[in-house]
Every structure is written in C-alpha cells, then in structure tokens.
1. Can you spot which of I, II the value 3.6 was calculated from, given it is distance in nm of label points 7 Å out along Cα→Cβ at positions 12 and 100?
2. Out of I, II, which one gives 13, 40, 32, 12, 3, 0 for P(r) over Cα pairs in 10 Å bins from 0, in percent as computed from the coordinates?
3. Could you tell me which structure in I, II was used to calculate relative contact order in percent (Cα under 8 Å, 6 or more apart) as 34?
4. Assuming -11500 is helix-only ellipticity at 222 nm (-39500 (n - 2.57) for each DSSP H run of 4 or more, over all residues; to 500) as calculated from a single structure, say which of I, II it is.
Structure I
C-alpha cells in the first residue's frame, strides 16, 4: 500500500471522488502544513489517499485529482488559501510525475510541495458525503 496527499478545494468533494475509485483502499481528510510555511501560508485541506499501486498508479490518481476541483482558478495560487490546489509529494518519483502531469496542463494554478506534517480532521468531517 502507498499513501499520497491531495489538496484541491474543500476536501469533502475530493474525498467522495477518491473514496469511490477502484484501487483506493482508504481515504481520510485532514490538513498538511507546507514545508515553507510562513505567517501568511495556511495549512491546506487535503485528502489522504491510501491505495494499491498494483491496481492504480500515482499518475492515474493525479489525473483524477484534476477532476475533484477547479485547477484553473487563480485563487489556487494564493499561499494563504487553505483550499488551494496542491500536490504534496512524498518522494522524487511522485514529484517527477506531478511535474510532468502539471506541465501538460498549462493554466492550472496548482503547486507541487513537500509538507512538514499531516493532521487528521475532525470525525464529523470524515466521509462527510455519506452522512449528508
């Protein structure tokens, strides 16, 4: 199993889409603190996706990620935006794939970053789409 973190707007919709994707084992919503956090940089709402790389690739997950929000929204570039579009990469291979996929989508306002820590959101935010 592998784990990846995707920030794309409100985490409820992204979790709904990832959770119903074949090859995804589990999803959880929470917050990532970017490595270069400054006073103006908010923690980012993310979906933590646990998946089976034999059934779905990271590249396929990135392509699904583009459908979970509007990556063309210029507000995604604002570092103070907790609901901005960001791919938090855990290793150089993920980063290479993310950069390649982003380069094929000119106009997307998505950043590729590392993060310091992840914290789980409240229980009432988990699987929100199943509760409402």
Structure II
C-alpha cells in the first residue's frame, strides 16, 4: 500500500470542521488513503493514526492546512515529539512532514489575494 496523506488543520467548532471535511473528501475521491486530524478538537491525531494503521498504512505524509509557517507548524506538527507525530509513531507509522504553510504555494497566494481583492470590489488578473 502507498503512503497516507494526513491533512492537519488547526481545529475549531463544527462550522469550520465542515470545510476541512469537504477538502478531505475532495482529495479522498482521487486518493483514498487520506485522513484528517486537528490540532484542537476532532478528529484527533490518535483517531486518524488508528484508522490509517487499520488500513495497513506504514508511512504517512503530513500536510499542514495552515496559512503560514509558525509555532503551530514547527512545534505542534513538525517537531519529532509533537502530538501528531507521536500518535502516528505509536501506531507504527513513519511520518514525513511538509514543513510549509499553504501561502508558500504561489497558486494559494494568488487565490487568497483574488479573494481579498474581490471582497473590496477590485478585479484581478488572477484566475478564479
């Protein structure tokens, strides 16, 4: 089996979680070994690690769903002793972390910039 993709969000109430779930489902349609874990709230890293382990996963790529790199990324996700990595390690799953914020990807920056400019009534050359 291939490696799992673990999407790690900050976490929030149910109103925000619905969007994390929508993203995970969109990705899961193309790559079924995709799980979601939150830094705060559910689903937890332990739940995601358990499900991935039960599916036979031995390696996971952890992709933070955070706009910019910062303390959450460096301490709560990427650090070897982070709760996220520890949960997967305890489940027998090796991890690799994409140590970048979403805004480090030019298409994401363009999408966010277009969204901001649209909010104030400005048009952009960015593609929707």
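1. Label of the source structure: I.
2. On the way: I: 13, 48, 35, 5, 0; II: 13, 40, 32, 12, 3, 0.
Structure II accounts for this read-out.
3. Numbers: I: 34; II: 24.
Only one of I, II returns 34 for relative contact order in percent (Cα under 8 Å, 6 or more apart), namely I.
4. Working: I: -7500; II: -11500.
Here the read-out was taken from II.
Every number here is computed from the coordinates shown, using simple stated rules; none is lab data. This structure is a prediction, so every number in the text was calculated from the model and none was measured. Cβ atoms are built from the backbone, for glycine too; each structure is taken alone.
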